[in-house]
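Chemist: Following this line, the structures themselves.
Computed from the coordinates by the stated procedures, all read-outs in this text should not be read as laboratory data. None of the values given here were measured: they were computed from a predicted structure.
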Structure I
């Protein structure tokens, strides 16, 4: 725990963007493979508003998560003592993300309270299988990284993984646009 050396805004933006992108990508890959997103997004109620998984925009998604990372970091920064300066700050961060970003969104997102009330999209436990563990991993990783700035190897490992995700995302966009031949 790092109570005296709080992160700078730029450090928090960088670490939040990287940690979010990594956990988003990991949980997205798992959900894509185990929750049959390819089929779910082209049939049933999700087909009305979700892009098919072979869309260039879907391939670009991981490479664009740094934007959400900036938004998250700007929200976390004024609360950094609560989230990163306390022993269980990562749990407070996790609950904040789940409460505001999953359960109580302002719009009727699927599986949110608003979505359950105002949409006809069926809600089941699978709605939470991707986003709640991602919030958990994201909170834990970011808390650890912020509170252990002395672990320079972590900067390198997470930075390299982030760069690989960006590269894979760009290659996915190229493949979706027919600019890259992917072996069948």
Structure II
């Protein structure tokens, strides 16, 4: 059985409240981005069709390439966090996600956008498992952890709801 490496992300009591909530904020921001990106493209699909010459099937792949890569690599992302450290995988996932987002934003051809969306999904699959494990490792059990998880959940739901709004703003 391979040895797993765990990181002790618990914060010293003297700085616990401020630093703990900074960790919660970072985890929530990562989760917000992951969920936001599922729905952000929906509003922009008509613009993508005209600007990149995508067919109806191509537009469906813009949505599905992210979702399939995300779902397909989520277990791998979680296991990578166990083996290499959650903080490291959070940063790797965030970096990959960000670079792929830039690539998608600068895409000149449909295939470039599809590739960028798939890489975004891979980055999200590495990032998402780390957000919750970092959060639960940083916040002690009890009411504080329950609030942190509730905040993380609400922010994730907000990311899905904000997708249309952000997509519309970016399209304009």
Structure III
């Protein structure tokens, strides 16, 4: 099991939710305010592979392999993140629990990388109208299942999940900023 830095009084926050829930838009706004942001590992991997000439179909042909590669990227990202600074992750390691379950993998493979108390707060974004893009393959039924599993994954690890309703970006941002000041 990889060793993570011990984090006391974590300043790490997770923004999670199904595809097309508005996470990236809010994270860009947080970045403009000077916060450290880590992009979604799956999107980073897909972009890298596509730049290398692969199609989305080739990248995701073997979904189990894809999810394992994404988990490795998340682990690497979190190992490099500064433990004493406010950081926002577009998804974190526990998100892989939900994605593993959706594709029929044993999520205990992910649990060994999850640490209690690693993140200060978890923000679960309510779904927005679906916006298909180059990297999304999920359908409405899968997204609904993912949202349920994402919430359960964090709660089962002992985290309080703060639900962020579908509302304008400015209001979502205001809600998050008020939560991190508590």
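Chemist: From which structure (I, II, III) was helix-only ellipticity at 222 nm (-39500 (n - 2.57) for each DSSP H run of 4 or more, over all residues; to 500) calculated, if the value obtained is -14000?
Modeler: Details: I: -19000; II: -28500; III: -14000.
It was calculated from structure III.
Chemist: I, II, III: which one has Rg and Dmax of the Cα atoms in Å, as calculated, at 17.6, 53?
Modeler: On the way: I: 17.6, 53; II: 17.5, 58; III: 15.6, 46.
That value comes from structure I.
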